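The following blocks contain the structures, represented as C-alpha cells.
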Structure P
Amino acid sequence: MEAAETKITLDKLSIGSRLIVRSRKDWRHAAVSKIADERVVLTVCSPTGRTYRLRREFTSEVIIKDTVPILMHDQHDDWRENFSSYDPRW
C-alpha cells in the first residue's frame with residue numbers, strides 16, 4: 001500500500017515541530033526552533049550528541065508521508081535506508 005503524501009512549505013510548521021532532514025551523508029532528526037527574517041531556523045541532531053542549526057527559506061518544500069514531515073532534497077534515496085545512527089547513550 002502506498003503512503004499518503006502531502007506537500008506544504010516550511011513556514012506552515014509551528015515552532016517545535018519535528019521533521020527529517022538530509023545532511024551530506026545521512027538523514028537526521030530536526031526541529032523548527034525559530035521563524036523570523038523570512039527564514040526558518042532548524043535545530044539538527046548529530047550522531048555525536050551535539051546539535052547544529054540550519055537556516056532555510058520560508059518557501060522550502062516539506063513532504064508529509066503518512067505522519068512524517070520530510071524536508072525536500074536533491075537526492076533520491078529513502079530516509080529509512082540511510083538514517084543516522086545515534087550515540088547509544090541517548
Structure Q
Amino acid sequence: MALEKIARNIPASLWNEASEKLVDIVLNSPNASKMPSDLAKTILYYWQRDQLATEVGLQRLLEAAMILEPEKTVSLMEELGLPEIVAMLRETSKQ
C-alpha cells in the first residue's frame with residue numbers, strides 16, 4: 001500500500017505534530033460518512049492505546065484524511081515542510 005511507504009517517510013520528529021493535525025482534519029471533516037467503519041474503529045483502537053503518533057497510527061490517519069479531505073491533507077504536509085510527502089500523496093490521489 002502506498003500510504004505505508006508515505007508514512008515511513010515522515011520523520012519521527014514530526015509524528016506527534018502530524019498525528020494531531022491529521023486527527024483535527026478527520027474529526028472536523030463534513031465528509032465523515034465517507035470513512036469506512038473499519039477504518040474508524042482502527043483509528044479509535046490506536047487512539048485508546050496512545051499509538052496514533054506511531055508509524056502505523058500515521059498510516060491509518062493518512063488513509064482517513066486522504067479519503068475525507070485530500071486537499072487539506074496535502075496542504076498539511078506542505079505546512080510541515082515535507083515536499084516529498086506532498087508529491088507522493090498527489091501521485092496516490094491520481095490513482
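Structure notes:
- Structure from which 1.5 was derived, distance in nm of label points 7 Å out along Cα→Cβ at positions 26 and 58, options P, Q: Q
- Value 32, calculated as relative contact order in percent (Cα under 8 Å, 6 or more apart), assigned to which of P, Q: P
- At a computed 0.60 (FRET efficiency 1/(1 + (r/R0)^6) of positions 42 and 82 (r between Cβ atoms, R0 = 25 Å, to 0.05)), which of P, Q: Q
- Parent structure of the calculated result 15.4, given that mean count of other Cβ atoms within 10 Å over residues 18-25 is the read-out and P, Q the choices: P
- Origin of the value 11.9, 33, where Rg and Dmax of the Cα atoms in Å was derived from one of P, Q: Q
- Source structure of the calculated read-out (helix-only ellipticity at 222 nm (-39500 (n - 2.57) for each DSSP H run of 4 or more, over all residues; to 500), 0) within P, Q: P.
Throughout, read-outs are computed from the coordinates displayed, never taken from laboratory work. In this text the structure is predicted, and so the values were computed from the model without any measurement. Cβ atoms are built from the backbone, for glycine too; each structure is taken alone.
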